[in-house]
Structures are given as C-alpha cells and as structure tokens.
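Some structures to go through are shown next.
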Structure 1
Amino acid sequence: MPEKAGRKVLSIPEAAEILQKMDLSKADQLQKRTLDYVSKFSKVSAEKARKIRRELEQECGLTEEESAEVVNVMPKSIEELRTFTSGWRKLLPTETLEKILKILKS
C-alpha cells in the first residue's frame with residue numbers, strides 16, 4: 001500500500017503517543033475510543049516501537065506496513081510469527097523469522 005500525501009503508517013504505540021498529546025476536552029467520541037484502544041493494546045513504548053520498526057525494516061527487509069504489524073502483535077514464537085506473515089505474499093526464511101524474534105526480544 002503506497003504512502004499517500006499527509007499519511008504515514010503507524011504502529012499502535014506510535015498512534016497512542018500522538019493521541020495522548022491531544023486535548024481530551026476537544027476530542028470527539030471516535031478519538032476518545034481510539035485512544036482507549038491504543039492505550040490498552042500498546043505492548044511497548046512509542047520510542048521502542050520506532051527503534052524496533054527501524055531495525056526490522058533495515059535488517060530484515062520488512063516494509064513499513066509489515067514492521068508496524070509485527071510491533072502491534074509482538075509475536076513470541078516462530079509459529080506465531082508465521083501465522084500472520086503468511087498473508088504477506090512472500091515467504092520469509094526461518095533465519096529471517098529468527099532475526100525478527102531476536103530484535104523483538106532485545
């Protein structure tokens with residue numbers, strides 16, 4: 001999915017960071033619900049998410065969308081990682097999956 005003008009692929013922790021900066025008294029229902037969701041489902045800080053995504057993209061060849069998905073799920077095993085990477089239309093070698101898990105654990 002190509003990046004559109006003014007749009008950027010974000011992981012859940014990165015979205016939480018942005019939403020937490022807004023004035024809740026001026027937020028609409030959708031923004032409040034989204035903030036609640038991303039706050040509950042963020043598994044790492046936004047700073048750590050950016051670091052992990054950068055490493056996954058540079059060292060493992062993942063796209064922005066793929067790195068965001070990995071950070072959102074934070075899989076703990078090869079099997080768990082294979083479950084959702086199978087939908088990416090590319091087969092990742094086991095050594096790449098192991099490298100992804102190593103980056104996630106660091």
Structure 2
Amino acid sequence: MKKLIAYCGLDCEKCDARIATIKNDDNLRKETARKWCEMNHTDQITPETINCMGCRTDGIKFAYCASMCPIRKCAMAKGYQTCGDCNELDKCEKVAPIISTCEEAKKNLKG
C-alpha cells in the first residue's frame with residue numbers, strides 16, 4: 001500500500017495541507033484553513049496550523065491528525081498499517097464516517 005494512504009484510507013497525496021506544506025503555499029494554507037473551519041464548524045484552524053507531510057509518514061502533521069484522530073490512534077495502538085488490516089473494518093464506528101462518504105478511501109482500504 002502507498003505510504004501516503006492514511007490509516008482511514010484517505011489519500012494524503014491529495015490533501016491540501018500536504019500540498020501546501022510541500023509547496024510552502026501560504027495562499028493554499030489560508031484557503032484550506034477557511035474551508036476546514038467551515039466544514040468543522042470552528043474558527044480554531046488557522047493558516048499557521050496547515051502543515052502536514054501525511055498521516056503515516058515522518059515529519060510534521062496537522063494537529064488533529066497528530067494527536068486527536070481516534071482512527072489513527074486506534075490503528076497505531078493495534079500495530080496496523082491501515083484500518084484495512086482490521087477484521088472489524090466493516091462495522092467500525094470510528095472509520096465509518098470516512099468510508100461511508102468517500103468511496104476512494106474505502107477502496108484504498110479494501111484494495
């Protein structure tokens with residue numbers, strides 16, 4: 001499996017936070033912060049927090065992904081490469097919001 005597939009199946013290679021980090025693109029950081037604040041009903045995400053190299057790679061991570069994501073915490077605690085390694089994937093309440101709305105993530109985990 002590609003190293004840039006997150007524990008939940010999302011493709012970090014396509015993530016605006018990773019793209020902004022790699023390109024050092026402050027305009028993309030601002031736009032991503034705005035979108036993510038709107039999507040998550042918060043004003044706590046700032047352009048300065050939009051830095052990430054990927055969920056399963058070395059390097060900087062977006063704060064939520066680094067220390068708060070229950071999916072990442074669970075998979076790491078179980079020693080899984082991704083949630084696709086888990087026998088409970090299809091009934092897991094942690095990853096369900098991702099794989100029920102993102103066909104690509106589900107495919108990445110089951111592929």
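Where a number appears in this text, it was derived from the coordinates with a stated rule and is not lab data. Keep in mind that what you see is a predicted model, and the values were worked out from it rather than measured. Cβ atoms are built from the backbone, for glycine too; each structure is taken alone.
Comparing Cα Rg over 2.2 N^0.38 Å across 1, 2, which structure shows the greatest value? If you can, show how the numbers build up before the last one.
Details: 1: 1.16; 2: 1.06.
With respect to Cα Rg over 2.2 N^0.38 Å, the highest-scoring structure among 1, 2 is 1.
When you work out distance in nm of label points 7 Å out along Cα→Cβ at positions 34 and 58 for each of the structures 1, 2, which one comes out largest? The partial results should precede the final answer.
Numbers: 1: 2.9; 2: 3.6.
Structure 2 gives the largest value of distance in nm of label points 7 Å out along Cα→Cβ at positions 34 and 58 among 1, 2.
For structures 1, 2, calculate distance in nm of label points 7 Å out along Cα→Cβ at positions 66 and 82 and state which one comes out highest.
Numbers: 1: 1.7; 2: 2.4.
Max of distance in nm of label points 7 Å out along Cα→Cβ at positions 66 and 82: 2.
Source structure of the calculated read-out (helix-only ellipticity at 222 nm (-39500 (n - 2.57) for each DSSP H run of 4 or more, over all residues; to 500), -11000) within 1, 2: 2.
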